[in-house]
Structure 1
Amino acid sequence: MHVEAREGEPFDQLLRRFKTGIDKAGILREYKRKQRFKSAGELRREKAKAAARRRTKRPRGRVETRR
């Protein structure tokens, strides 16, 4: 991640732009995820749980309105 200082930009604002860029790129999230080795079975279970969470959040089809 590379951020160049704009003319007259204070350090605090530059640091905030850097942190925002890191968050959007997902660099820290990826780093923390790779901190610990996970077996193939653990990865499958996590993937299944994430899919189940997505299914429950998704709306249940179109809601028809009567006229």
Structure 2
Amino acid sequence: MNITLNNQAKEVAADTTLQQLIEQENMPMQNIAVAVNNGIVLRNNWATHTLHEGDRIIIIAAAYGG
């Protein structure tokens, strides 16, 4: 199935969860925020949030310093 991850087209298996996507992309599980179709998905829902065809996922990491 086709999704968009951080503005880049990506193909993932059907029934992929948000947590599986994050793990497949080797992203850190901490200090990130995730939005699907412009809505924030809380960390405790990542394992059960199943992705769908055409979903737009944005993952951002917290920046430190100033």
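Observations, loosely collected:
- When distance in nm of label points 7 Å out along Cα→Cβ at positions 20 and 52 is worked out for each of 1, 2, structure 1 gives the greatest result.
- helix-only ellipticity at 222 nm (-39500 (n - 2.57) for each DSSP H run of 4 or more, over all residues; to 500) from the coordinates reads -2500; which among 1, 2: 2
- Value 38, 26, 6, calculated as semi-axes √(5λ) of the Cα gyration tensor in Å, assigned to which of 1, 2: 1
Where a number appears in this text, it was derived from the coordinates with a stated rule and is not lab data. All values reported here derive from a predicted model rather than from experimental measurement. Cβ atoms are built from the backbone, for glycine too; each structure is taken alone.
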